[in-house]
Structure formats: structure tokens, C-alpha cells
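Presented below are the structures under discussion, each in the form of C-alpha cells.
Just so it is clear, none of the values below were taken in a lab; they were calculated from the coordinates. Only a predicted model underlies this, so the values are computations on that prediction, with no experimental measurement involved. Cβ atoms are built from the backbone, for glycine too; each structure is taken alone.
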Structure P
Amino acid sequence: MNFDNAVDVVSIEPKRLKIHTRDEAAAAWTLAAEMELPEGLEQFVMADLFMVDSTRRPMTPTVSAARDEDAAAAAEAARRFDTYQSVIAFGPSGLRLIRVDLDEADAARLQDVTEASGIAGLSEVRAVLPIDIEHDGDLDLVTSSAEGIRVWSNRGNMSFDNISEFSVLPPADVSMATMVAVDWDRDVDLDIVASGPQADSLGVLENVRHGQFRWRPLGDEFTKFASASSLSLVDADSNVSWDLVAVGESGAALLQTSTPLPGTVKALAEKSFSEQAARRGMTVDFDNDSFTDFVTLGDDGLRVFRGRGSAGFVPFDGALPEPISPAAFDVADLDADGDLDLAVATGGGIQWLLNDGGNRNHWIDLRVRGIDPLSPSGRVNHFAIGSLVEVRSGLRYQPFVISQPTTHVGLGRVEQPDLVRVTLTNGIPQVVLQPQADQVVFEKMILKGSCPFAYTWIGERFEFFTDLLWAAPLGLQSAEGVLAPSRPWEYLLLPGDRLAAKDGEYVLQVTEELWEAGYFDQIELIAVDHPSDVAIYSNEKVGPPSIAEFQLHAVRQPRRSVSANDQAGRDWSAALAERDGRYAVAFDGRIRQGLTEPTYIELDLGQLDSPERITLFLTGWIQPGDTSLNIALSQDPRLEAARYPSIQTPDAEGNWRETVPFMGFPGGKPKTIAVDLSDVFTGDDYRLRIATTAEIYWDEAFFTVDEAAVETRTESLLLVSADLHYRGFSARLPRGPHEPER
């Protein structure tokens, strides 16, 4: 909770919420925060609902002031993993949403934000489930109460919308006691398996996407689960199909399934392993043997069952030092020795039962984090809740759904699993090959993308050149239900030194290594013959045909601006002097991936002698958004979509006004764009501002004035062959500060 990687304890006592942190050196517990709660709140769940929930970080765009670069970088690194989870307390009296910020003074560390959240009108709340139902990068909530199932969409501004009307839900009188988030039918979206006290209440809220669920009862094959009070997930037989462990009045049972095709789940076998009534169950691997064990809590106290894989569970006699009947329990590795300990809440407070010997087998703790909490991508919630973890060791397959910041994996005698694969909630898989056992594995979320890559033969090998089709994003939504414009052609400039002949032919590779599919109707290579003392640039940029039509720009006398400063007064003249990978970055932090505070870079072109034609050339790259990010932004009333670059110039009185509403922008990886400035200036004041809230990094800026026409000759080369084949995936190269992935 306080980012020291040690176990903390959050508990609800009668009418009291408490957070205790622990000093590992002194082995002492400290009450870090507490607050009074209304009567009737008996349970809670925790979730990072507000993405980066600390008062130190801006959630909306602000204009930055000058900063010390080293100090800013150090502060950014120090906050790499600090994001607080909120507490959602619930019970017979309703629901309260408690925001946590341990950086604040004592009295302000816990704040009740229920009223502002918009979640109201709930009574007899039996279950609350944090889940990214829209796959837009933030955690939403699904509640089960006397009012039935409710679906709450996270707007990104600490408030929620009730979007239940768009789903086909169970009848209002069906109240669920337990809900678990999982891609139940393996079709790459999160469903909800739920059950309640009523007969035949077991079913699946099938995610049909766009923030909508469809209720499907599971039927007669699941008789033992018809009125479960607690459901847990396991793949007992490692057949890549989720099994259920249910507890309730009739005891505990394992239901094994098969998933022959995505979207189809069939019941295989139902195996009871306890006749004792229980109200809660939890899967856990106490002995790290790679087989999931199970703990139940009922009127007869805690009971532990050892996992036997496809054979189910058997009583684990002697697991507990003595019979114990707590009000609640949880597990965590308190002493950081690699096995899971047991925390129990009794009338005497919180007690820990330490695991003795569970670490004789090997283990891994997996912690998935966002790329940078100070400026999150927003594609996946920060702790990757709901993501799928798969561990492969030879023929042994172990799947888990991430439900908390740390996922513990027992490995048995395996010292080095073959791989750990994390499939994030946006569908992107990330693989850690052959991690060492007995350690914590931190996995940072990497970027996904949608554009093809181009590789050119440079004489000895193929080398990455750039990405393509940025102007043709079929189906990209700029907001909910709003399609971005698409242009079906582009002309990319390929410098002569980036392509060499191979056996008398020029060979390029266009690859699909990322997220979406490209559709190609024509690929043409055009040779441009020009004088050797002239540099050639294309007119390519992301924008409508009116500003991006095919045109060659010949540059013989490039000019540099007299000055280049941003809105905070920082001088970027040196960074923009040449294309060298040193970028002008006018923003201090992004609000979401692709969205920053309002910025501008002001260029002074100096004294010009009544020019007729001025063309500005800018080299840079843009960090993209995508449909998920754009939809999430459109749900947050505080935020606007990124404003792409415009040109501002002074009027006759010296007041800045917008003269080019949209100048276009470089598509993806570093590219050079040309902007016509011939008609934007008034009088002899040749200053301009490039204003935007898009996340753009500029590498070079120069301009031309009344360049004389240059004779060029173009010739389309004959396409000799084109074939479609499997190529594989390129490894990412190390990247410098502010460089794009490559």
C-alpha cells in the first residue's frame, strides 16, 4: 500500500476502516490510516479505480512552467510504481467508495468519494466486482444488490455512469453473492461468472463488447453450483479450459470443463470434495507444488484441501496448527520467503499463520505494471487486473487471472519454467522467456500498435525503415461511435542510401507484427532523379488530400529559425538544428498516451524580404492513441481529444491568432512533413507557433523561402514479384530518451 513491496493490511472492524503498514526491519505494524464507516458495511474489495490515484499528479491538462530536467527525471523514476488502490466497502447498508492517498496528512488519507462518484441508490449489496468491461483501460464496477445487477462505467474522472440498460441482465430479484471476472469462453474479452442463493442462479454474463453483457444461465450440468456463495477459478486438469470451484450450503465441489472452440464451454465432470457448508473459498498453492490448493471458511472454521490436479481436492489434515474459526481470511507472503502465509481476522484482531516449509518447492511472484504511472498509456489498468497469466513448464500448463497486484505461482521442482505469458486485457500477449525461479518478476506493459512496418535491403541485411498506412485507419474511433477519417493512399520518401540493389533488384519487406491487419491494393516504388545539390522531400503527412496530395519539394537552401522556444521559455534551437535523435519535448507529462498538456513551440524565422512562398519542414514522430484510449477520453467530461498541430501567428496588433487550424502531423515513426506558410503572416513579423495537445516529439525544423524550381524526373519501377509468407517478429532495439520504439 505504501510502495515498499511489503505486505500491508486493510481491514474493516465494526464501523471502522483501518490500514496498517509494516516496517520490515522492526517487524512492527503501524496504523497508517483509519476512518469511521456507516454501520452495515461488512465486506470490501480493492481496486485502482482512478488509474494513477495520487494528489501529486495532474489528471487534466495544465500549462507547464520551466523545469529542472534532472530533477524531473529523478522524481519520475522515484514514482515508477506508486498508484494507490481505492477501497470499495459494501454490505447491508449499501456501498461506500473510499479513496486512499497515504501521501496526505493523517486526516485526509482516506476520503469518502461515494457521493461524487455517482454510485447511489444501492442497498443490501452482496458483491462488487472491479472489471474493465469495455477494455478501454480503466476499471469499471459491477454490483449485485437488492436492486439486482448494475453495471457502472468508469468515466475516468472519479465518477461512474450506470450503463445497465444496455445489457441483458438477470431478473432484478436475482441477487448474486459471488462474481468472478474471467474470459470464460476464451474469446478475448472478460466475462463474469456469477451465482447467488437462489436456485438456478449460476450463469455467465457474457461480454458482447461495447460495454454490454448478455446473461446466460449455465444449465442443468452445473447442479452443485446452482446456489453457490463463493466461486473460484482453476484449470485443474490443464486442458486450457476454466474449471470452477464452488462452496455453499451443500459443501464444496469442482466442476471441470472443456472449451473445444472459442465461445463454447462444456461441462465434463463434477467432483464434490466436502459436505460441510461453507460461505467462502479461495484457491491458493500453499506448498508451491504447482497444483492449486483450496481453503474454505464455514461454521466449522477454516479447512484446507490439497490440490490433486484433475483428481480434484483432498483434505489437508494437519495444515493448520489448531482449529480456527475466523470471521474472514486472506493470504499473502508476509515474511517474503516465497510461500503464502495466512491472515485471519478473529475477535482478538488480525493474526498471521506463517507457512512453514511451503518454499521447499520453487515459485515465482509476477507483478505486472504500467509503463509509467506518471503518464500512463491508459490501454490497460495499471495492475493489469483481469489479464491472463499462463506459465508453461514442459507439459505443465498453469493459467491464472490477475486479481491483485501480485500473482503467486508455485512451480514444484521446476527451477526455470519455459515461459510466462501475460495476455493483457487489450488482447496483447507479452512473454517472459525462461525466467529464473524463486524471485519476483516485474513485467512492464509494452505498447501495441496497428501499422505495418517497412524494411529495406541496405546491402548486407534488411533494416527497419518506418511504419506505413497511418492515414488509413479503417474503423478507428476518435470517440464513442465516431469514426476517424481514412485516406487510402500515401507517398513515403525513401532516401537513396536506405535502399541498395540485391542481385539487380530492389527488395523491400512490408510486415504485420503488431495488432491489426493491413489491406494492400497497390505498392509502387518510384525513382526520383534530381540534381545532387538538392534534397528532396515528399508532401506526405496525416491529413486530408487537400494538404497531403502528392508533391515533391526540392530544397537547395534550407534556413534555420532565429529562435525556437516553448510555452515555458525553454530554448529548443539546438535540438531542432538537425535530425539527430535529440528531440524537442514541450510537455512535462502526458495525461494519457497520446494526450498532453497544451503546448507550443514558437519559431522566429527572422527578417525576410517580402517572400512569396515559405515552406516549413518539420521532422518528428507521434505517440499514438487508439480506439480504446479515445473512447475512454470521450467518457471523461474533463478531457478533450488530442488537438492536432495548428499554426498560430501574430496579427497586426501582435495578438496571436490561429491561421492554419490543422497543418497535419507525421504519421508514427520519425518522418518529415512540409507546411505551406505563404499566406499566414501579417506585415514583417515572421513568428509562428506550432500548438497542440498531441504527444509529438520534434527532431528538426527548417524552412525555405522562394526556392527556385528544380527539374526532376520520376520513373515507376516494374514490380517483379510479391509473395505473402511468415516472417516472424523483430526484436525491439534499445531506445534513447524520447525516441520511438524501433
Structure Q
Amino acid sequence: MRWQIEQFVFCDHKLTLINGQETQQLEPMVGELLKFFCQHHSDIITRDQLIAGVWQGRVITDNAVNRVVTKLRKVFADDAKKPKFIATYPKKGYKFIASVTAISEEHLDESVDALKAIEDNIPDNNLSNTNSPEIRSLKHISQQRRQLLIVSAILAFVMLFMTVWLGQSVWQPAEKSAEIFTQSKALTRNPGRESQPHVSPDGNYLMFTEFLSGKIHLRIKSLVDGSQISVEHGAENWVGPGDWNKTGDKLVYLTTTKDSCQYYLRDFVDMTLGEPKLIHNCPAGSFGKIIFTHDDDLLVFSEASFRGEPFTLFSLRLSTGEKRKLNQPELVLGGNSQYDLHPVENKLLLSSPDKQQWEGFYSLDLTTDQLTLLFKQDAFICCGIWDHTGERVVLLGEHPAYEFVSYDLTGEDREVVYSGNQQVSPPMRHSNGIDYLFGSGFSNQNIKLLSLDNGKSQLVAESSVDERLARFSQSGDSIIYLSVASGHEEIWFYDLEQKTTRQISHFNDARHYVDLHWSPDESFVVALSLNEIHIIDFTTGLAKVVKMPQREITGLSLKDNRTLAFSIKVGENWQVHHYDLASETLKPIDAKWQFVRYQAEQDDIIWQDKDGQYYVGEAQIMLDDEYLSTINFIERRHFNIQKVGSQFLYQEFNEGKYQLTSYDINSKERVVVSANDSSYFNRNKQSILLSEAVRSNADIFKTIASN
């Protein structure tokens, strides 16, 4: 069905929107929403009606509805405050207020024939007067629709010619754009968070990982009868991810403990596993992955020299045991841990960040070892794979990712491959050569306030989506934090005394922050992205970017209202720098210091030199403490240790949780405070802000190709 919407023509089958000479391909859920609006354009539609009609009654959040409505508004450049297309009726719903007319296919075909008769000078008494109302009506027909019909006729003739010439019943074009999927179905319904799916070459078995009860499990499920087995290596081992060989009778996988890292090979026949064969010992603390190439004797795997170091790519020849380092991009951040084998050719697609924190996509020829940069993007994206043709790249959409998209090999021609109502994990190709596999589910982390006086906790920021990076104000009577409750990552404020919440920023974009700070005078917020520092005015919510080159930045704090402190790499070493907000100048301090965490109390300032030795206070007094020197100062770009008086608070990941521990430098006493679901915490003298997962689940889904 086609619809005339003001000056636009909308095809609800192909989900295209034509305006003049421009044709826009709509995202699947956006197109379905527009179709529903067209079918009910005279009605006020409630959220429940939208969920029933557009999402077929699936359980979704208000945030998911808001996000798709916002995207549709952007398609029409519609202002929510002065709408011309979608009007919001508070506490009632939405109404599509634009002019909508269904285009009759039969009438349109007759009209095109009539216009063609005019152009071909075919005598027709009814068409002799070009100023008649009938002819004027015909001239109102969309020029784009007419061109589409002509092109369709030409294509039909070409298809007929090719059928006769080649003796084929159907002509298949040599190239086509990416398949667009509007539906999916669940392949797993386990209680944990499932991800990293791989379907066997015959399509009968699904291998995936499940994070459950603080441990990673490798599962294999029969897609024929639903039976399921686990790949076990003892109670202490985390197992997975894994991969199938090209015939589906072998699998390789990773197993790890706190003190070991190993890759194994096993036979697989009809849900029965052979004995495990150890093929490689990787460094303890390395958590990589391993895949087969098109040659079952040659594997590719990644490993880090120790925990927290970037990953390096290697190949392993099973018959000889030869391990060889592959040609690869320079190691930055996590290094080269994301890679995918081409569907038919002997090459890899690598996803790797550069020094500016742009994500680069590279092709590595495994035969010649030639590395080629395809394209880069300045975005918080992840994990590119080849599409089924090997001529495009498929990857997650921007944060928070509810879709995956594809690009040509130059990074152009963006197309949405799939869009859902829950966040998705990186996709994988299905062995059927058409569909994609992915994990999708929900995660809901709230922020709790833990009292150090009585040990009681209370929720201070909660919704159906994640809240994170909470930080106290200088006075301690309020907090700021990040939430995606509006559909995008925004900064929010919570008054601890009045118990009121309000949104500070209105970025309405795909930005992603990894650290958050409040100025001592509480007039502005400092936020760290992947490669920039942003200053957000607390009153207006407006943001500006600190003027310095894009690069990896870590260990951010504020020395005072005028001075930022953070670490950037000079050569191969981290070095503390100060940035003056007034003069907009960046200066390194003494090269001895790699990190510093400034605090309001000068005695609580923590320094770390290039040898990992800790110092405290403005006077930089060295701490001679063997235990403290074993604790990581930095975790995921932000500080992992905070000092208050004689106590040092820090976190360590243990049994699937971040274990918050208090260590007294005088008594040497260690006390476990709590187990948390995030590496981020913030303490003042009386309380601690922590993250708590209320619920978290993800299942494996398969796209459903349209027939």
C-alpha cells in the first residue's frame, strides 16, 4: 500500500519515503509506526494501542516507544512543540495530524496509462483538452511514482530477456543492497544473559555463551528438538566463547580461571562431545576468543600479555603447533580483540580503535598478510562483521544500540539491517546465508545510597533502564548521574533532601560518557567521552568541548573550579596534564607522575608514579604499603581507589561482581563493604553511591527474512 502524506509518498511494503527526487529507506520499526499512523490518521492513539499494533503486544518500555516516535519526527523534521505531523496529547497518546490519502493502485495504473497516451499522441477524445479537470487531476500524480512504474516495466523486460537468453526461470541481480529485517524470533530463553551465538553449518545446532550466577557457560542447543548441553571444564572454569569448523563436527573454545587461560579443541557428533584436547596456553588474565578459518588446520585467536593489556592477534597451525603474530593495527585501548572471517575468502575483518579513539575497520588477507584500512568512524560503535555477500560491513548502531546497520566497504551507503525494541549485542551471520543472530534483552541498573553509619541502603535513582556514574555534589546533599530514560544518554540531577529529580542535559544524540565529575562550586559538570572532555553548564545544560586533540584520556579529576587534571600518553607512558579552563591551555606536570586523583580534602589526594608507587596528600608523601601497591588505580578509564582519612576504598572483580572493600592504612584491616554490578562508585564521609542490577536478561534471536 502507498500513502500520500503531504508532499511525501510512503510505501508501507518497502518502507520507503519519497520526497521529490529523494528516496529515504526507513528503519523497520519507524516504518511500521508510520504505517500504523497512516491507517489510523484520524484517531488519537494510546501507547497501549501502539504497542499492540506496532510491536504486536510485545513487552517493551515507554522509552522504546518514545525513541521510535522521536525517530519518525526526525524523518519529517517535525517539531514536537509545533507539530505538523505528530501531535502529542498528554496522558492520552499521539495523533498523526498531517494530510494522509491512500493511493489507489488501480486508479494510479489507469492514470499512468492515460498520461502515456498523451505523451505518445494517441488519439483519445477524453484527453483532448489538457486543461480539463480530469487532466489537471492526472498531473497531480507523483512524478516519482510514475518513474518507478516505468523503471519497473523496463526491469520486467530485462528479466524476460535474460530468462530467454540464459535459459533461467528467474533472473538474479549480481549486486543488491543489504537485506532489511523487520522481525525476529527467540532461539533461547535461558535465565542468564546469552550472547556470542554461532549456528552450526548444517543449521541444526546453536552454540552460545550464557552469563549466569557470576560465571560464563558455553552451551550447545539442538534447534531440532530443543535439547541442550553444556561444555564443562570444572566448577571454577569460565567456558566460552567458541566456534564451529566448516563441517560442524569440531569446536574450539576458551576456558579461564583466575590463574589460567587455555584454548581447547573437541569433536562433536549429534549432541555428544569428544574428549577435550588442549591446543594452546594463553597468559593468565587473558580473555580472548578463537575461530576456525576456512582451513580447519589453521585457527586465529587473540590474547593479552596479562589482564588489562590490549589484545594481539595470532594464528595457530594445529598440525605443527606453529604460533604466528598476524599483521594488525597498532594496539590501542583493548587492542585487536574483534575480528570476523570472510564468508568465502581467506581474510579477516578487524575492528580496532586508533589513537584518536576512532573505530577503524580493516581487511587482513590471511594468505598474503596484507592489511588494508577500509574506513573509520568517530562514534561509540563496535564489532564489525562481513555481511553474507562479503561486500558490506555490518555492525552495531550507535549507543545505546537497538539496531545493527551496514555500510559499503568505504563506510558509505548506511542502511539499517535490523531494529528492535530492546538493546542488541553484536550480530553474527547465520549459516543459512541470509539471516543474522544476535543477543537482545534488557538491563536495569539503579543507583543506591549506602549509609556507612547503619549499613542500610536506599534507591536514589531508578527507572526501567540503566542509571550509572553517580557522583555526590561538594555539599553532599545532591547527586548527578547518567540515564537513558529519555531514549538517549543524558545527565540527571537528584536532590537527596527534597527527593526530586530533573533532567539537566538535552543532548538528544548518540554520545557516550565513561566518567562524570561535578565542579567544586557545582556550577558545571565535566564528562569524559571516548576521546573528548565536555563541559556542561549545570543551569542551561549546554555543553562545549574542551579544546584539545582527540585522544585516549583517563584518570579525570578536578583540581579546582578552573583546572582539570587527567592523564594522556606521552610516548608509551601515561603522564598527568593540567588543563586551564580560563586560558584553554594544556600543560604536562612533572613527568614522574602517571596519575593523580584530586579530592576536596588535600590529605586525600592520591598520586601514582611511573613505577606504580602510591603517594598521598598535597605534599606527595610516599605510602610504603605492599598490599595497596597490588590494587589497580584505574579501572575502565576512571579511578578505582578513593581515600577518605586513613581508609582506602577500592573494587576488585570476583565471582561475577565488583567487590567493594575498605582498607585501613594504619590497622591494615580489610572489610568487604558490598558486592556491586558496576566498577564505578563514589564516597563522601557518610555514604557511598553504588550501582545495583535490579534485573538483567538477554536471549539469542534470529532475524526472519521476508519472503
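Could you figure out which one of P, Q the value 13.4 for mean count of other Cβ atoms within 10 Å over residues 84-91 was computed from?
Details: P: 23.5; Q: 13.4.
Source structure for this number: Q.
When distance in nm of label points 7 Å out along Cα→Cβ at positions 404 and 588 is calculated for each of the structures P, Q, which structure yields the highest value? Kindly include the intermediate steps, with their values, before the conclusion.
Values: P: 3.7; Q: 4.2.
Greatest value across P, Q: structure Q.
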Next item on the list: Kindly point out which one of P, Q the value 2.6 was derived from, the read-out being distance in nm of label points 7 Å out along Cα→Cβ at positions 604 and 668.
Entry: Q
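The value -1000 for helix-only ellipticity at 222 nm (-39500 (n - 2.57) for each DSSP H run of 4 or more, over all residues; to 500) was derived from one model only; which of P, Q is it?
Numbers: P: -1000; Q: -3500.
Only structure P yields this read-out.
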